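Colleague: Input: structures, listed below.
Derivation of every value follows stated rules applied to the coordinates shown; laboratory data play no part. Nothing here was measured: the structure is a model prediction, and the numbers come from that model. Cβ atoms are built from the backbone, for glycine too; each structure is taken alone.
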Structure I
Amino acid sequence: MSKICQKTVWITRTLPSATDSAAAFEAAGFKSVVAPLLTVETIKVKAQLPDKTILIFTSQNGVRAFCEQHECRDFDVVTVGDATAQLARKMGFLRVTSAAGTSDDIAPLIAQTPNSDAIYLHISGQHVRGSVSKDVAALGLRSERRIYYRSQPVSDLPDINLTDIDIAVLFSPLAAKTYAQLMPRGSDIKCLSISPATHDALGAFNDDTALVAQAPTLESLIAAALATG
């Protein structure tokens, strides 16, 4: 993307992913401000992993939280999207398949090559969209959700100059809900959501000026931001 843009985007996602997102927006010509609306805390999981486990990751935070507690990478992995798949490979997993979509696309992907001998473990936070483990279980497969991290909304708006911000980029329904709770009404900032579910969570801020990416990817977010002129 070579278009030069003088607009400033507010990257609201959690660290460290926010840094990579900011770099991608800057490469597209935007200025960026990193100020997360959520913090992430890893939860200690004592349960052992069953034999013949297949891991499902619906976020990069899930990949990181799992890898903090387990050294073994010899698992088949299914991810919600390509960015999460890329991180899983970077962390050492060799057999990774991406649904390249949303959580609703995971069960249909698994249905193409189901493994009835395995148990599918959805590694998640306490807040999830959709019902991944139930959808997989509906295929007649063993499935379970395990919570490995906790996302917490910040209690106050980040200490940034809101008058400098043109677009607030929102990466999850919880972030959008937090934004709606903390932001004063009447702001000129445009909201840009990564998915329809995130868009819907904006509540009163979900107005005619709010934007939603065509696909749940960083590339689509940048394209939507560039389209604002």
Structure II
Amino acid sequence: MKLILNGGGTGKQVSDTRSLLNSIIDHNKKVLYIPFAWPDSTYSGCLEFMTDELSDIDKQGIDMVRTTDDLMAKNFTDYACIYIGGGNTYKLLNDLKNSGAFDKIKNYLLEEDGIIYGGSAGAIIFGKDLDSCNTDDENEVDLIDNTGFNMINGYSLLCHYTSRESERTELSKNYLLELSKIKPIYAIPEEDTIYVEDDKVSFIGSRPYYEFSNGELHKNNPSNSMLSERKIKQ
């Protein structure tokens, strides 16, 4: 299992993360792109955006699904990796759970040694639950079971942290401090990435990330040694 969970950055913000992705995929396959978090259900412009965004990845193209039926028909192992994009986290998780794709993705990761890149909403769903993003997203789909894949040691996740205006950061901080009294949370900026390889969790990026636990806030600096090792092995 290999999970690349990015804080929602684009372009140069995530150049190191893209290098990591490029170092672990099969370049003879396409990328499977899941845009279901995007609020426009026609996904207009999504493929064009992702084609540009992943232009530095050595791959055979991008296959974007537009419906959950289309997703369920795919053989995930036919692809270099699955890319899950950003938008509304509740909509994304709701679509995956209602269609059965949630269990299919989990099986791909745990039983088929899958590779997934998640950005923003596509990253948050791999935490313990979505309580961490209550101040960011509206639960417009009335999702009741908001438990995620729980792939980062029991932590929930918030993205874009400290990457927006100070008032938004302060709102998130106060909310997460209270929430952390009952569950731990990681909050990462757009430049940072959590990399999960089997049972090992690493942080890479250029800005501090934050751990909320027991009503306290801890500021940490990511270590890029893991990424450097991967570059050396290429």
Structure III
Amino acid sequence: MNIGIIGYGKMGKTIEQIAMQRNHKVTVIVDLENKDSIANQLKDNVDVAIEFTTPDSAKNNIFECAAAGIPIVSGTTGWKIDENQIQQICQENNSSVFYASNFNIGVNIFMEINEKLAELLGDFESYDARIEETHHIHKLDKPSGTAISLANGIFKNNSKYVNYELKPVKDKRNLEIESFREGEIIGSHKVIWESEIDNIILEHNAKDRTGFAIGAVLAAEFLMNKKSGYFTMRDLLKLQNNGK
């Protein structure tokens, strides 16, 4: 499989290494010096693109590739994805988009457990939830995309909260998220449910970027067997109730 990498930072370089280990070829690399006319560079030269850039450019990158019929995997966080709009573009151009706020396999299993726990605690008002996330000092967005996904998983299955808010929370209907930026920490997430008698804590800690890169390459391999549409890690991991 020929892969195009959009964004050649730490993640892009790790993805390149993993792709080569899995016997794929990286045929196009797009970075700051050649960021214009991305679709023209990729068209007919790649089977799929993998995009890790910035919140300001991710949407345009995804739409440009989708409009050109180039399958694209994106993991850029810090912006709000419009699933309906992407599905429409994919349908109109017979293209495919795979998006995830986190490609780590363990994190996505963690998210599934988070949703189930929120459901189980739905009838117990005595438990209050909050999320803590810690990343390296270079990460610009707060809260992290993974923390937002965890919050959405709670809203989906528990009516106690309707939105999220960075600490300090002003509205008790909002779920508290506390964001820390320390050193070179890859990523740590905690979901804490607390009552007067006990705490329930779910936690995931990423040791390095390899897990994210493996997931992104697996997503690219997954897209090669799909004609068109919008896909997520729920599709890749064959999780239930994903609506596909």
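Colleague: Can you spot which of I, II, III the value 1.00 was calculated from, given it is FRET efficiency 1/(1 + (r/R0)^6) of positions 46 and 150 (r between Cβ atoms, R0 = 30 Å, to 0.05)?
Modeller: On the way: I: 1.00; II: 0.65; III: 0.40.
It must be structure I, since only it matches.
Colleague: Sticking with this one: For structures I, II, III, which has the highest computed value of distance in nm of label points 7 Å out along Cα→Cβ at positions 110 and 182?
Modeller: Ranking I, II, III on distance in nm of label points 7 Å out along Cα→Cβ at positions 110 and 182, first place is I.
Colleague: Right, here's the next one. Identify the structure, out of I, II, III, from whose coordinates percent of Cα pairs over 26 Å apart, for residues 30-165 alone was calculated to give 19.
Modeller: II
Colleague: Matching task: 1.3 is the computed value of distance in nm of label points 7 Å out along Cα→Cβ at positions 62 and 174. Pick the structure from I, II, III.
Modeller: Structure I accounts for this read-out.
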